[in-house]
Structure P
Amino acid sequence: MNVVIFGLGQLSSLAWYALTHDSPHRVMGFTVDAAYQTVDKLHDLPIAPFESLEERFPPSEFALLVPLGWTRVNGLRAEKYAQGKAKGYPFVSYVSSRALVWPDLRIGDNCLIYEGAIVQPFARIGDDCILRSGCHVSHHAVVGDHCFLAAHAVVAGSAVIGERCFLGLNSTIRDGITVAPRCFIAAGALVVADTEDDGVYAGVPAKRREQTADQVTEGTR
């Protein structure tokens with residue numbers, strides 16, 4: 001499949017490298033909102049304004065991948081994913097050959113699962129999710145749409161992660177716990193009780209902080 005990657009930042013560059021060296025897909029170019037285009041090429045590939053993407057890379061011939069980070073609690077990535085869908089683009093997903101997954105892996109589209117990640121049987125990953133290196137999603141766990149799991153985040157058995165959540169480096173969600181939508185789980189946090197929407201949770205055990213998830217993720221990559 002010929003693919004266009006959204007974004008010009010480090011995560012988009014990383015996605016280009018992974019698809020180029022470890023997938024059957026061919027990256028043919030990049031796209032970004034015209035206001036943010038500062039160069040003509042990235043990795044020697046052309047960049048097209050997202051507003052007129054169909055003219056250069058028609059959806060009948062190209063798929064999209066949107067590997068953006070957790071800005072606005074993953075809201076920016078969710079927004080661009082929805083806009084790409086509205087333009088008629090199909091989306092690809094990437095699962096590293098170095099990830100530990102099973103043949104019946106259940107994931108949505110526009111997902112990236114990087115090296116060393118583990119997704120056990122009966123787990124489900126929604127649309128538009130990123131699982132960074134060394135993540136562990138245990139059996140019967142559910143990761144909702146538009147989530148980002150940082151490196152070595154752990155989701156234990158039967159836990160449920162709501163839409164647009166961010167799980168920080170080395171964070172742990174105990175078995176059977178429900179993390180409400182749009183939560184920010186800080187690095188190293190241990191979540192041992194269900195959370196509330198839009199919360200920021202940190203510490204061992206994790207406690208809710210005064211800030212909202214939107215406040216701590218505004219302006220992040």
Structure Q
Amino acid sequence: MTDTIQVPWTEPLQGLPLTQPTHESWTQIAIGDLDALLADHAHCEQKAASMALSLIARYPENTDRTKKLMALAAEEMHHFKQVLEKIEARGRVLTKPLPDAYVKQLREWSFRHVGGVGTKTDTFLACGFVEARSCERFRLLAQALLGQSDQELQKLGAFYRNLADAESRHWESFRDFALEEQTPARVQKRMTDMAEAEAAIIRDLPIEPRMH
């Protein structure tokens with residue numbers, strides 16, 4: 001277990017809307033197949049950038065939000081580049097993306113279970129939960145990798161520690177976008193319901209070397 005001084009959180013779910021922690025076996029499974037994990041991570045970053053740009057096209061009326069989404073997309077693509085470099089450094093190439101059952105199920109739930117907050121707000125919140133789950137798993141990876149004796153794994157742990165900070169900010173940004181559309185009480189109620197649904201999705205999905 002890594003020294004807690006090395007990470008700025010006390011436990012992986014700190015400050016996140018999640019109620020279900022990732023299964024304890026996930027970290028070792030992920031570290032046990034870093035090639036698969038890094039490939040999936042790279043695609044997640046690219047998809048996150050694409051989502052941010054699509055939201056600009058769907059909801060262009062808020063200029064301030066558009067600028068924030070532009071910055072988010074740029075940061076996600078920078079992360080994509082960083083992960084791709086790590087894949088290449090391992091002598092691997094980026095494989096094709098696999099279907100993301102987690103994101104698919106979370107979005108389907110938000111569309112099926114109308115909560116009175118509207119499609120736009122639901123979309124922002126679903127994006128926020130995806131970022132929050134990524135943040136938790138980056139934290140888990142950071143803690144495990146920073147405690148390794150291998151220096152390359154320690155460097156990867158430091159990389160995930162830094163990315164966890166970014167994902168935490170991204171989750172908060174999407175929550176704030178939702179709060180621009182609905183009252184805090186309605187947003188909080190929807191987040192509570194979505195957290196329960198997200199927890200069920202995580203419990204039912206197979207444990208694989210993937211970010212979601």
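Details
- Computing helix-only ellipticity at 222 nm (-39500 (n - 2.57) for each DSSP H run of 4 or more, over all residues; to 500) across structures P, Q gives -5000 for structure P.
- For 0.70 (FRET efficiency 1/(1 + (r/R0)^6) of positions 51 and 131 (r between Cβ atoms, R0 = 35 Å, to 0.05), calculated) the corresponding structure among P, Q: P
- Label whose coordinates, when relative contact order in percent (Cα under 8 Å, 6 or more apart) is calculated, return 35 (choices P, Q): Q
- Comparing volume of the Cα convex hull per residue in Å³, for residues 19-82 alone across structures P, Q, the highest figure comes from P.
- Across the set P, Q, distance in nm of label points 7 Å out along Cα→Cβ at positions 123 and 155 reaches its highest value in structure Q.
Rule-based calculations on the coordinates, nothing more; no lab input. Fair warning: this is a prediction, and the values are worked out from it, not measured in the lab. Cβ atoms are built from the backbone, for glycine too; each structure is taken alone.
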